[in-house]
Structure 1
Amino acid sequence: MDTKEFRKYAHELVDWMADYLEQVEKYPVRSLVKPGETKDQLPDNPPEVPHSFENIFKDFEEKIIPGMTHWQHPSFFAYFPASRSEPSILAEMLTATLGAQCMMWATSPAAAELEEQMMEWLKKMLDLPRSWKGVIQDTASTATLCALLTAREVISGFKINESGFDNNKYRIYCSEQAHSSVDKAVMMAGFGRKNLVKIEVDENYAMKTGALQSAIKNDLKSGFKPAFIVGALGTTGSTAIDPIDKIGEIAQKFGIWYHIDAAYAGSALIIDEFRNQFKSLELADSFVFNPHKWMFTNFDCSVYFIKDAGQLIRSFEVLPEYLKTKSRGSVNDYRDWGVPLGRRFRSLKLWFVMRSFGISGIQERLRFHIRLNEYFSKKISGLGAFEVVMEPFLNFTCFRLKPEGLEDMESLNNLNEQLLEEINRQGKLFLTHTKINGQFTLRMVIGQTYVEQQHVDRALDEIKRVGDSLET
């Protein structure tokens with residue numbers, strides 16, 4: 001394909017993209033294909049000769065699109081959103097066109113310095129400690145792994161990178177509700193899952209700090225070395241908020257690395273009334289939140305802040321001759337701030353989003369989502385046999401179907417599992433579930449960038465329709 005053809009097809013693709021954004025609601029929100037259905041339509045062998053772009057794109061529309069779940073559909077209420085916005089998409093197009101590998105300052109000075117400045121902007125927007133330094137990772141899972149690896153090196157005097165574990169007696173702590181990425185990070189960092197201590201939670205599904213302190217003291221008596229605590233500012237299952245300040249005080253008391261996982265709810269720190277509820281964030285050693293979840297920035301873009309960037313760099317720095325530059329030491333070479341050497345130009349889409357929305361525009365959209373959730377939680381509670389399982393929070397509600405007279409937990413769980421499967425099978429909206437105290441509950445997350453009340457109303461109608469059909 002030459003540039004003349006590229007220009008022609010690029011214009012056609014942009015038209016298709018704009019049509020898709022306008023007409024995404026014509027698709028079923030969740031793909032309805034069966035396992036293996038897409039692969040069965042693809043040839044067993046790669047093509048021997050070139051195919052025309054027209055044929056390639058025709059196959060994209062006919063074979064790929066039917067197998068896609070449409071995360072940008074305004075009736076996507078599952079998981080947590082992978083949000084986007086038009087400015088972010090345009091920035092991604094420029095990023096792909098430039099094709100830069102932004103591993104260090106010398107390979108693209110503007111990319112490194114824009115990333116540095118975007119981290120400063122975000123610190124001010126979220127009112128994070130000004131002394132922290134930030135870097136963009138791909139996901140919160142990677143950020144948590146980076147935090148754990150850095151903590152591992154700090155507590156071992158930076159010996160494990162050189163010599164490996166001599167006597168692994170380290171302990172990691174998180175709540176029972178913490179994200180599975182903590183388990184994975186513990187495995188990948190070599191601690192072993194048997195050294196991950198999961199602390200029980202209270203009636204609000206937040207970590208019990210008394211139980212945390214007792215576990216630490218017991219481990220110390222048994223000869224273990226407490227190394228790392230994860231505090232959740234919004235868990236995945238229930239958006240529970242751990243007692244951030246009290247955990248920080250315990251971490252300070254025992255000299256333990258303290259990492260805050262705010263992957264989803266961290267975006268809400270942009271809103272004054274939410275941010276003012278949280279103090280003592282400065283007690284953390286590291287902090288992560290994902291603009292690609294609820295700040296209208298295309299996946300992937302996870303922001304990781306750390307109190308002491310020198311410890312992070314020392315934990316990850318490897319300097320072969322072919323990567324030495326004269327600018328080293330006077331600039332940020334972000335290849336030393338995480339796992340990968342190669343890095344995408346992610347800061348460009350953050351820049352586009354923050355300039356296009358402004359702080360006020362982001363705040364307005366977040367507040368609107370929260371109001372929609374308040375509306376949904378009140379409405380669902382009034383739909384006959386439905387009940388809200390826990391106090392709604394931000395843009396998140398847990399609910400279930402509980403017909404009068406049905407009290408058996410197993411029967412209720414089976415009923416709500418049927419409810420979820422039937423709702424998703426229809427393809428009109430997409431929900432996921434969690435378990436709260438053993439109760440199978442449906443999660444409603446209203447965070448898609450351009451969701452409106454009409455979409456919430458349609459979701460309520462569909463939930464009620466399916467629920468009524470299961471009760472009869």
Structure 2
Amino acid sequence: MLNLFKRAESFGNRIAIEHEGNCFSYNELVNRSNLIASFLLEKNKRDLNEERIAFLLDPDINYITTLWGIWKAGGVAVPLSLSAKKEELIHYLSDTDAKLLITSEKYNSRLDSIDLDNLKIHLIENVDLVETKRLPEIDFHRDAMVLYTSGTTSKPKGVVSTHKNIDSQISALVEAWEWNKNDHIPLFLPLHHIHGIINALSSPLYVGGKVTMLGSFEINELCRQVASKKFSVFTAVPTVYFSLIDELEESKNKEVIEGFKSMRLMMSGSAALAPEIHKKWEELTGQKLLERYGMTEIGMALSNSYKGERRPGSVGTTLPKVQIKLQDDSGNEINEEEKPGQILIKGPQVFRKYLNLEDKTKESFKEGWFLTGDVAILENGYYKILGRESVDIIKTGGYKVSALEIEDIVLRHKEVKECAVVGIQDIKWGEIIAVAIVSKDKEMNLEEIKDWCSEFLSDYKLPRKLIYIDELPKNSMGKVTKPLVKELF
């Protein structure tokens with residue numbers, strides 16, 4: 001039996017899940033997931049033998065018991081995004097060759113137009129939960145889950161992780177962030193990504209903690225829940241912190257602020273959080289956010305210290321059993337600080353392969369090290385992410401410039417609410433730096449922002465052209481197209 005399930009059985013009647021006022025104990029999770037596993041082992045099957053089972057379910061008790069049930073029956077879980085379009089669902093289901101899709105009445109009509117050979121759709125409401133069969137023993141090295149990358153540079157890739165990978169990801173976080181049975185976390189993150197599945201759901205359940213499943217992010221409901229002061233741990237993405245800062249600055253709601261102040265740990269991840277936002281959050285709540293670094297392929301790899309220094313703009317040092325090194329464009333290892341290089345990761349939490357992409361899998365590993373495609377520097381003992389090599393590193397005038405660092409500079413201006421920095425192709429410079437700005441006021445003083453940027457960007461000492469984008473148009477696939485711009489410099 002896998003560690004997660006052994007531990008769950010030991011927690012008995014402790015409350016594991018709260019959803020819409022209903023509470024479910026660990027015993028209920030264990031028993032219901034056993035029944036779902038038994039249902040999946042139909043026609044006297046003894047083991048699913050890594051058959052891929054997809055599911056499209058709301059974040060509630062059915063989600064977690066279905067996930068566990070698939071694992072217990074020896075299957076490979078394929079959690080699907082609730083917001084996925086028809087074409088995306090077809091890609092996921094075809095790529096995994098899933099023969100069964102478990103969903104609910106709520107989403108069944110969305111699947112009517114999906115016609116795939118040999119795909120059977122079963123409603124969770126109709127699952128027969130009456131008989132518990134003898135369940136298979138699952139080897140740690142067997143495949144457990146397929147999650148899909150965001151597809152920023154190509155079609156989403158299926159990331160295949162084993163039970164050992166998943167257990168290693170969870171146990172590292174339990175050790176580093178000191179998860180314990182008294183912890184209670186609100187869960188509003190999507191459950192088709194590592195952040196939601198591993199960090200916010202599986203880690204607290206691994207230690208006997210409690211998870212309140214809130215569904216998708218809804219700021220008023222989240223603030224109402226936080227005001228109860230019942231949560232000890234909180235994790236979110238940067239966009240959530242932007243929204244919460246706006247809400248708290250406007251409402252000055254003392255109960256919500258006190259709810260955040262009372263927590264033992266607050267984290268941010270899935271994207272870089274500018275130091276300026278760290279500062280605003282600490283000023284509002286007194287909380288120093290813990291920022292970490294991870295990705296679908298490796299789970300979490302780096303983290304600021306739980307008990308030690310939490311440095312805004314940095315992602316700390318390696319988590320337990322994780323190895324890291326940086327390499328330059330020539331493939332040489334970097335052994336000095338302040339020199340940027342691609343992050344390479346090795347450890348038991350690193351995924352096994354990309355599904356159906358043998359060549360891509362081979363390209364992504366070098367002598368056992370996974371090439372992340374992210375660029376970082378080591379700065380006073382802590383790693384600092386400069387960005388995605390293919391997206392966030394702007395090559396201009398022979399220099400590599402981090403879009404994330406420029407975003408932080410622009411965000412410090414009092415008129416700027418949000419911004420995004422991108423590189424646009426240019427014949428002379430290779431790429432020019434462009435910034436899209438959401439202002440706090442309807443009218444924005446571009447001359448003032450130009451002067452502000454000139455002062456701070458002078459440290460780069462390179463030929464550049466910074467431009468202001470009125471809007472950032474995207475095509476039907478969500479890719480940024482060349483925008484109309486106003487020259488700022």
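The greatest value of mean count of other Cβ atoms within 10 Å over residues 79-86 among structures 1, 2 is that of 1. Taking relative contact order in percent (Cα under 8 Å, 6 or more apart) as the measure, the highest value among 1, 2 is held by 1. I have -13500 for helix-only ellipticity at 222 nm (-39500 (n - 2.57) for each DSSP H run of 4 or more, over all residues; to 500), calculated from one of the structures 1, 2. Which structure is it? For helix-only ellipticity at 222 nm (-39500 (n - 2.57) for each DSSP H run of 4 or more, over all residues; to 500), the value -13500 is produced by structure 1.
Looking at structures 1, 2, which one was distance in nm of label points 7 Å out along Cα→Cβ at positions 55 and 367 calculated from, given that it came out as 5.6? Label of the source structure: 1. When Cα Rg over 2.2 N^0.38 Å, for residues 335-406 alone is computed across structures 1, 2, the figure 1.26 traces back to 2.
Could you tell me which structure in 1, 2 was used to calculate distance in nm of label points 7 Å out along Cα→Cβ at positions 7 and 423 as 4.1? Comparing all candidates, it corresponds to 2. With distance in nm of label points 7 Å out along Cα→Cβ at positions 23 and 383 derived from the coordinates and found to be 4.0, which of 1, 2 does the value describe? Comparing all candidates, it corresponds to 2.
Readers should treat all values here as calculations from the given coordinates under stated rules, not as data from a laboratory. No experiment lies behind these values; they were computed from the predicted model shown. Cβ atoms are built from the backbone, for glycine too; each structure is taken alone.
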